[in-house]
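Peer 1: What follows is a set of structures to go through.
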Structure I
Amino acid sequence: MSDNKNDIAIKVSGVKKMYKLGQIGGGTLQADLQSWWARVRGKEDPNSKIGEGERSHGKTFMALNGIDLTIYQGEAVGIIGSNGAGKSTLLKLLSKVTAPTEGEIDIYGRIASMLEVGTGFNPEMTGRENVYLNGAILGMTKAEIDAKMEDIIEFSEVRDFIDTPVKRYSSGMFVKLAFSVAAHLDSEIMIMDEVLAVGDMAFQKKCLTKMREAAKEDGRTVLYVSHNMNTIRQLCDRCIVLDKGKVIFEGGVEEAIEIYLGDIKEKLMHNDFTKREHDPWITADIKILYLDVLNNSNNIQFGEKFEFSLEYECNKSIKNLCFRITVLKPDRTPVGTTTSTSFECTEGETYKRSFVLDTTQIAPGDYIFQIVAFEPDNIGNQIRHDYVPKAVAFSIYNKDQLHNFVWDSRSWGFHVMPELKEIK
C-alpha cells in the first residue's frame, strides 16, 4: 500500500452524519405543518401516537460518528458490518447523495456508484438512453459513450430490451444493465452496495470477475458493501468493519470477517453455556450446560478424531433425543454435519455423555461447531429443544499426509477426499 498522497483515491477525515428524528414525517405536508405549529406553541402534537407524546421529538441519530479512512488507487476494499452500522450512509456520502454533518471527504477521480438497483436511471427512458444519461453525468462525450456502448450491451445480457423503457425491466435486468454501465463507463472509483444479490448466480460471478479486473488490471478503486462473506473474500484486498457508526477494524479480510461475525476466538477446553439466552424458536425442554474437550487440546492433528463430552439437563421426559453437530468455518460456511443416535431422558435429570467427532477428512484450518438438541416426530419433522450456535472452537494442523502442501480451502474446499488410487 502506498503512502504517496498522489496515490490516494478517497480521504475521509472526521466525518459525522447526524439525522434528526421526529421533525418531519407526518405523511403529508399538512400533517408536518400541524406538528411544527403545535411545537412552536408548546402544544401537544396532534399527529403523535397515543402514549408517545414528545418522546421522539428532538432526538438525533448518529449514523456515522467520526470516520477516518484512506483508500488508495487500485484497491478493492470491502465494507462490512451489521444492519444500521453506517455502511450505506458512508457510501451515500462518498457518492455525494447527501452531505456530511461534520468532517471532510476528498475524492480524487470520477465515481460510478450503484447504491441500489437502477441508481441514476430514469424509468421513462430506454436502456440505451440511460447509458447516455449516466455517461453524461460522469462527464463523458457522446463519442466516448458510443465507443463503450457495444461492450455495455454485451455484458448486460439485455440486448433484446436495450431500446425498451427501463420501467418495464425486471429487477434482475435492471441490475444487469446498471452494473454494466458502472463497470464500463470511464470512472476511477466504483462503489457498490450489495446490489449483486439481485442478479442470478452466473451474472454475480461475472460481475465479481469484472470488479477484480477493474482493480487489478485497470487500476480502478473498488468499494464494495456486502453481507456475503464469500464475495468479500473473492474480491477484496482489505476490509473495513463498521459498528454503530464507527470504524472498529481496518485491515486483512479474514481478520475483519472474524471480528464482524464475532465468533469465538479462544479455544476453550471447558465451555459453559449456562448463562446464555435461549432462542425463541426452541422448546428449552433440553438445556445444554457444558462442553468439555477430551483431547489434550483444541488443536488436533490432521487425521485425529475430536472427542468431547456434553452435559445437559432434561426439563421434560423425551424418548428419542438426538444431537446434531454442524462443523463450520469461522465465517459460518458449513463444512459437514453429523447426528448422534437417539437417547431417552427423564424430566428433572442431568446427563453427561461423551462423543467422538470424526474429522479425519476435514482439511487443516480453524473451525467451530454448533449443536442442536432435537427430537424427530412421526412425520419427519424435528422438534428443536436446544441450540448452541458457537459451542467450541478447534483447529486441525499437520499437513504431512497432504505432501506438505499448505491447504488452500478457497480453491480446494474443506473436505480432504481419500487418496486417489490407480486402477490396475
Structure II
Amino acid sequence: MKRTIIKLAAISVLFGVASCFTSCVKQDFDEPPMYKIPIGKVLTIAEVRQIYYDSSNYTFKEDYSVYAIVTMDGSSGNIYKSAYVQDATGAINLHLKEPGGLRVGDSIRVYLKNCIVSDYSELIQIDNVQNDSNIIIIANQRYIQPKIVTIGEINTGNFEAYLIKLENVQFKQGDIGKTYADENDPANRYLEDCDGNEIIVRTSDYANFAEVLLPEGKGTLVAIVGKYYETMQLYIRTIDEVKLDGERCGGGGTGVTSIDEDFESQTNNEDIAIEDWQNVAMEGSRLWRGKEYGDNIYAQATSYGSDEDNECWLITPGINLSAMNNPEFSFVTAKAYWVHNGLSVLISTDFNGVNIASATWTDLGATIAGENDPDHEWILSGVISLSSYSGTAYIAFKYVGSGLSGQTSSYRVDNVLLYDE
C-alpha cells in the first residue's frame, strides 16, 4: 500500500511539472512590427513628367505615389540600375539605387517621397529610387503590349521611354556583319525602314547578346525608346524580340542606287569620314585623307613620309544593283611624285560590310593616272558598266605603298559617280 502511494505521488509530480512547462510556453507568437509605406496623393506618369517640365529638377518632400507596369529591367545587362515603367498616360525611366529586384510585367507602386524628377542627358527620369523603401510590387506578369509606331514617329520625341514595336525595318547595310556591341565597348547600330528613315539601336557591351551578329533581313523589332540629348535611340530587351528574317527592302539587293561624291565636305589633312563609306587601314596606320589643291578637295592616299608598309581601302556604300536597269560607274584620278603603281579599283558582291580580307574582290579595269601622266592632272576612268553584277556590290579604292621600300607615289580620287543609265 505504501509503495502504491509513492507511485501515485511521483506521477502527480510529473503531471505538475509538465503542466508548468505547458503553461510557460506561449502558443501565439508576436508579429514583428510592419512598416507600411503610405500612399499619399496618386499621380500619373504624365503628371510626373509635367512636374519636370515645370521645374526641371524637383524633389518630392511629401507623400506621393505613382502606379505603373515595368516594361524593361536590367536582367539582360543592357541597362544597369535602371528600369522603364509605363501607365495609361505615359512612360518614364526609374534610376535605381541598387540593381535588380524588378522584372518585366511587375505591377508596382512607386512611393515618390525623397525621389527626384530630373533628367540624364535629357532623358526624363525618377531618380534616387530606393528599391526597398520606394517600390512596392503589387502583382506579377501584368505585361504591356508594345505600341506599333514608325521610326519617323519615334524621332518626333513623343514616345520617349515607351515600349514600341517597329515593322518593316532592317539594320543598315554598313552594319551587317557586326555584332550588337563592340568588344569592351557599347555600340550604336543603325536601323532603317524602306523609306530611308533611321534610328540608333544602342547596346551595352555587358548585354548578354552583345556578341551576337546583327540579323541581315527585314522584319519587326520590339524595344524601349531612349534618348541621348536630342537623339532618340532604342534599347533591346531581348533578341527574341528582334525578328529580322525577311527579304530586305529593295528586293534581291540592298544599298544605294546613286553616288555623287566630290569630297567637298571633307577637311584638308584630315582622314576621310563620310556616312556609309568605309576608310580602313589593312596594314600600317595611314588612311585616305581629305586634301586640297587649287581650291579643290579630293581623297588622297600616299606612303610619302611613312615609316611603315601601308594598305588602305576607301569603300563606297553598298550598291543595290538589283534595283538598277543599267548601272554605270565613273571617277577621276590624279597622281603626284610617281614611283610605283599603287592604286587599284575593285568590286565585290560578297563583302559583308566588315571582313575585307575574306571577300572576293575583282579589278574593274578602270583607267587610272600613271607614270606617263602629268602630276596633278585628272584622268577620266571611263564609263564602267556594272550590269554584269547583281545583288549588293561595294567598290573599293585600294592603295598599297611603303615608306620602307620607297614605294611612295601619291594617288588622288575625285568625282565618284554611280547612276542608272
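Peer 1: With helix-only ellipticity at 222 nm (-39500 (n - 2.57) for each DSSP H run of 4 or more, over all residues; to 500) derived from the coordinates and found to be -7000, which of I, II does the value describe?
Peer 2: I
Peer 1: Of the structures labelled I, II, which one yields -0.62, -1.16 when log10 I(q)/I(0) by the Debye sum over Cα atoms at q = 0.08, 0.14 Å⁻¹ is computed from its coordinates?
Peer 2: Working through the options, I get structure II.
Peer 1: Given a value of 2.7 for distance in nm of label points 7 Å out along Cα→Cβ at positions 83 and 291, point me to the structure among I, II it was derived from.
Peer 2: I
Peer 1: Using FRET efficiency 1/(1 + (r/R0)^6) of positions 243 and 331 (r between Cβ atoms, R0 = 35 Å, to 0.05) for the comparison, can you identify which of I, II gives the largest number?
Peer 2: Checked I, II; max of FRET efficiency 1/(1 + (r/R0)^6) of positions 243 and 331 (r between Cβ atoms, R0 = 35 Å, to 0.05) sits with I.
Peer 1: Could I ask something else about it? Thinking of I, II, which structure, once percent of Cα pairs over 26 Å apart, for residues 187-362 alone is computed, gives back 45?
Peer 2: Structure of origin is II.
Peer 1: Next question. Upon calculation of FRET efficiency 1/(1 + (r/R0)^6) of positions 115 and 371 (r between Cβ atoms, R0 = 35 Å, to 0.05) from the atomic coordinates, which of the structures I, II produces 0.30?
Peer 2: Attributed to the structure labelled I.
Read-outs throughout are calculated quantities, based only on the coordinates presented, and are distinct from any laboratory measurement. As the structure is a prediction and not an experimental result, all values here were calculated from the model. Cβ atoms are built from the backbone, for glycine too; each structure is taken alone.
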